[in-house]
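Bear in mind that the values in this text are calculations on the coordinates, not laboratory data. All of these numbers come straight from a predicted model, not from anything done at the bench. Cβ atoms are built from the backbone, for glycine too; each structure is taken alone.
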Structure 1
Amino acid sequence: MKLFIKKFKKIAYWFVLLSFIIPIGYLVYRITITTNINIKEIGYRSRADYLLMLVQCLLGAIVIHVPHFLKKFFKIEVSTPLYIMYIIFLYCAIFLGEVRSFYYRVPHWDKWLHGFSAVMAGFLGFIVVDTLNELHRGIILSPVFVAIFAFCFAVSIGVLWEIYEYTFDGILGLNMQKFLLEDGTPLVGRSALDDTMKDIIIDVCGSLVTAVIGYIAIKYRKNDDSKQERLDISTNENITMIV
């Protein structure tokens, strides 16, 4: 089973990485030949659309290596299930979402991905705390503190992502925050804020769910450890009395 999971992990990595690399040449070509004329037709791709796809593919080819970076430089080991979830998320967000236009074609595709990413970031927060705890064994952290840290860690990642989208939308004229409709019509007022605020709200909800699940798991594990410790002490006392 472990061998199968290891092979699947490797195949998934190369499949997703190639799905980011292979379209790059085509996207550069389309950016070169596409005019800046704003044709308001659904399905028409402007130069900004192709530029967004290119930026996302390049970013995906970089961030897919983040787990390796964490392991090498910070000694943070990302579990295999979480790593596979991460790769699937990148494929759904970048290749399916941007290149295949699932953000427009599939209702609430962006919201599902934000919830999924918030859950992953929450679990990563627990892994970070666990790693730090291993490095400093004298520190005992309460389950509440660990859960709060994981929650804040996950929400912070979501907020940083929104800042990234806002920044590059302004610099490169992209539409990652979906303030334009597919036909190029700009949204106005509160409608222009809907995508960003809903993303943040979903990030908070997903992070909170993960924090609660993690808290219960840690609390349950600590109770089991305490019971086992009491059982070991009782057993040692009985052995001493018998001797």
Structure 2
Amino acid sequence: MNEEIIKLIDIKRHYHVGTEVVKALQSISVSIHKNEYVALMGPSGSGKSTMMNILGCLDTPTGGQYFLNGEDVSRLNDNQLAEIRNTEIGFIFQTFNLLPRSTALENVMLPQVYAGIGKSSRIERAQKVLNDVHLGDRIYHKPNELSGGQRQRVAVARALVNNPSIILADEPTGNLDSKTSIEMMGLIEEIHQAGNTIILVTHEHDIAMHAHRIIHLMDGLVETDEQNQNIRSIADYQTMNHAK
């Protein structure tokens, strides 16, 4: 088994809503290893968004420990968490979160600016990842000049640019039509095959079936954590289309 990248030990997250305490996560203990492809599933209110926020260092747990590459990030302050988010975690959001007045290249370069990387290195690296996501001919286009699928590819390139330890994809096909969704899952498949660790947050069963392991949450607890015996790949769609 590859090295352990993520280790959650008895993670809890409680919120105070008026006089009531909402236990979004009751007790989560999970390990994820390098180059795993994991889907995090669960209905609304199951705790999957809370767990994603903790995995992405966007929120801190009420109790328990979160080790990322051996470092206990559950005890870090806001500035330290911001640095971890920028260097260790690549985010792919459902809403793309691109700067509208900036080109694809400038959007992808942004995490490197925060990381203090020199301009020539930033440009070179950003161009490479845009080529990797098949957007080399669109690097000077702004988001409103790109299709939804192309904008999501820019978001993927931005997630990859700092060579993060994990890629956290939050409903990455949520704003895409079915054809573009299949293309996006193919791109995530390529990223995984290149050696990246993928954590995919989704409520769609069809999308989760692309992952190699599926963790299902219910009421702030892990209900099931199983290897996917029927992994769906992009080749399956191509076979179905040929059969029609």
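Can you say which of 1, 2 returns 2.4 when distance in nm of label points 7 Å out along Cα→Cβ at positions 55 and 143 is computed?
The read-out comes from structure 2.
Given structures 1, 2, which gives the highest value for FRET efficiency 1/(1 + (r/R0)^6) of positions 23 and 183 (r between Cβ atoms, R0 = 41 Å, to 0.05)?
Once FRET efficiency 1/(1 + (r/R0)^6) of positions 23 and 183 (r between Cβ atoms, R0 = 41 Å, to 0.05) is tallied for 1, 2, the winner is 1.
Any idea which of 1, 2 comes out highest on FRET efficiency 1/(1 + (r/R0)^6) of positions 71 and 199 (r between Cβ atoms, R0 = 25 Å, to 0.05)? Could the numbers behind the result be given before it?
Working: 1: 0.30; 2: 0.90.
Result for FRET efficiency 1/(1 + (r/R0)^6) of positions 71 and 199 (r between Cβ atoms, R0 = 25 Å, to 0.05) over 1, 2: largest is 2.
If you work out FRET efficiency 1/(1 + (r/R0)^6) of positions 7 and 103 (r between Cβ atoms, R0 = 41 Å, to 0.05) for 1, 2, which one comes out largest? Can you show the working numbers first?
Numbers: 1: 0.85; 2: 0.60.
Comparing 1, 2 by FRET efficiency 1/(1 + (r/R0)^6) of positions 7 and 103 (r between Cβ atoms, R0 = 41 Å, to 0.05), the maximum is at 1.
Any idea which of 1, 2 comes out highest on FRET efficiency 1/(1 + (r/R0)^6) of positions 127 and 207 (r between Cβ atoms, R0 = 25 Å, to 0.05)? Before the final figure, lay out each step's value.
Details: 1: 0.95; 2: 0.25.
Top value of FRET efficiency 1/(1 + (r/R0)^6) of positions 127 and 207 (r between Cβ atoms, R0 = 25 Å, to 0.05) goes to structure 1.
If Cα extents along the principal axes in Å computes to 91, 43, 29, which of 1, 2 did it come from?
It was calculated from structure 1.
Given a computed value of 21 for relative contact order in percent (Cα under 8 Å, 6 or more apart), which structure among 1, 2 does it belong to?
1
Suppose helix-only ellipticity at 222 nm (-39500 (n - 2.57) for each DSSP H run of 4 or more, over all residues; to 500) works out to -26500; of 1, 2, which structure was it derived from?
1
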